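Each in structure tokens, the structures are laid out below.
Nothing in this text is a laboratory measurement; each read-out follows from the coordinates by a stated rule. These figures come from a predicted structure and were not determined experimentally. Cβ atoms are built from the backbone, for glycine too; each structure is taken alone.
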Structure P
Amino acid sequence: MFDDIQKLEEQAVQAINKAMDLDTLRKIETEYTGKKGSITLLLKGLGKMAPEERKAAGMACNNAKQAVLSASEFRKNEITENEIKKQLDAPGFDPTLPSIPVKQMSGNFHPVSTISFSVEKVFEKLGFKIPDYFEVESEWFNFEALNIPGDHPARDMQDTFWLKNGSLLRTHTSPGQARAMKEFKPPFRAIFPGRVFRYERTDASHEHTFHQVEGLMIDKNLSVSNLIAIMKLLLEAIFEQEITIRLRPGYFPFVEPGFELDIQCMTCGGSGCPVCKHSGWVELLPCGLVHPEVLKAGGLDPDEWTGWAFGLGLTRLAMMKYKINHITHFMSGDLRFLSQFKAGGAR
């Protein structure tokens, strides 16, 4: 298997180096590292291997994937630079022409900031702490402490920005779970809003940088009904109207049982439309009871303490509240986009 991994990596890098445009580059990257890519399929087959071989094979696959993505990013920069050079060298280019004037405007809160303030207000009233944790994280807090070891297939769900010193840019706000359990004496409740990073291609609903809020409650004898009550209270406070919700089973390594919380589509009222893909429901919020292994990683005894956790996409929430059809608007820095939102939202 190791020979197959090395061969796939070499083939991918060679193809990437020969790519002459971004469309070709994207196709090559998807062919090898996409959900049905060659390297990804090898990762999915790790479960059939002997336990003593699985970890080494998993690391080899992940290393190959990172090598392919790094080569793709390097080639992407080369192609982009070449395109810019062509434009600058074009006969019609005149660098002395004046730029487009920027319209003067009063300052507004960014819509994600406004949503974050609203969420924080709700939880402050419920007695939740709001600590501010690190955007640069260790592999242990981002993965290991959340029941995601190095050979776990869930690693493939979160493409990661790795730093040269072995640290990483957090892929979710969930590392706050272990940090909070080590910082606060139970029982306690806390949320951790912040920016997260994923090394993935952008489209209408995916971005490499976005915002989440993680919620955690640790106490004795907590139940799913308690979690549902808090989630419904939060959503009705944000949308300022009664919300119909449902729970579906969902898999997340750090909760057991895990759920996907859906809300009835607010665009069509549940009758079906393009926003909800004609299902009447919109997937919004993964949640569940904290896994015993995560409690142990946080230094707590799972026989004594229970907990629930949720992860809410603040950027997705802002898209729904303000009916924004493309997630990349939030990071664009376009003043025309920001000027549509009224000033306000301060705590």
Structure Q
Amino acid sequence: MIFRTPSYYSRFRCIAGDCRDSCCIGWEIDIDDDTAAYYASVEGEFGRRLHDNISGGCFVLGRDERCPFLNQQNLCDIYTELGEEHLCQICSDHPRFYEWFGDVKEGGLGLSCEAAAALILSEDMTLTEEEIQEDDFGECDGGLYSLLLSAREVIFSHLDSDSLLTALCTALDFAEALQQALDSCEYTLPEWTETSAPAAADSAGVIWFYTSLEQISPDWAPALRASGELPAGELTADDTAMLKRIAVYFIYRYFMKGAHDGEILSRVKLAAVSVYIIARLRRRGSDMLLTAKNYSKEAEYCEENVEALCDAFYDLDIFTTARIKGLLHEELDPGGIS
């Protein structure tokens, strides 16, 4: 099997107690069956502690929604007592993610982790491949997979060479044309050209929709609302470079899922709107890394929120291609410079 990852993937290391956030606070942590069986076999005082703090296949969160095994140094007691090999699957994998396409496996690092976000935002993404010993995972339409792989490369190429605004706006038209072709059972790659003009953006409606989603942090909705109190400013070269890498991250993580269900437009819209929201939150002078991490934590790491966003990108007028273009122009080019 081919295993494809960003070049920085293997360099990820958890920074544990130095992290300004924690993946062990505020998250419902599911325990896989094999690990649950092992935990049930542990004897002694630590075994009793495991028994008392697991219910319904999850760890019972304590005060401030902390995992009961997260100690005061923000280190994991299971890791120190039983060893890394006995972490449950979700704790062992996080922030890594995987997607399978027949004999191809893609992996990456999630933006919601501070250490992973530092890697994602610090360098342009290049993909590497290696052969691994793993069974093929399910079936995949080879023709659709090949088409979408080519389409993703086109988007990556233009995100690298064009201005961020131009690349995202054209990617939206490109994805809309490709979606129409797929819906008509035509496996053809459209031309890379911007075919529609931006429309008036409904930024207030977009912010309202985001605040209606399930929230992890109580500070999230107030920050979104407050982001509109300051006007958009010109982005620095560093800001633009990091926002491009964020766009590449979202395209890499989500676009190829269309090989399973044929849906790609909503995923390109997710990338474009995510760039808009993160850039908007930067109006308040916040750190780009923490802003992107917090956005990912709120929008990406709740399946219900991702589903609600993808549905809204089809159903709500505030998320038409033309209006998303309007959002991007409003935020990325307030002075008329792309």
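Highest-scoring entry among P, Q, by relative contact order in percent (Cα under 8 Å, 6 or more apart), is Q. Each of P, Q could give helix-only ellipticity at 222 nm (-39500 (n - 2.57) for each DSSP H run of 4 or more, over all residues; to 500), but the derived value -15500 comes from Q. Name the one structure among P, Q that mean count of other Cβ atoms within 10 Å over residues 90-97 of 6.5 was derived from. Working through the options, I get structure P.
When Cα Rg over 2.2 N^0.38 Å is calculated for each of structures P, Q, structure P gives the greatest result.
In terms of FRET efficiency 1/(1 + (r/R0)^6) of positions 242 and 306 (r between Cβ atoms, R0 = 30 Å, to 0.05), the structure with the greatest value among P, Q is Q. As an exercise: Rg/Rh (Cα atoms, Kirkwood Rh), for residues 66-121 alone, calculated from one structure in P, Q, equals 1.26. Which structure is it? Of the structures listed, the value fits P. Out of P, Q, choose the structure whose coordinates give distance in nm of label points 7 Å out along Cα→Cβ at positions 218 and 290 equal to 1.8 when calculated. For distance in nm of label points 7 Å out along Cα→Cβ at positions 218 and 290, the value 1.8 is produced by structure Q.
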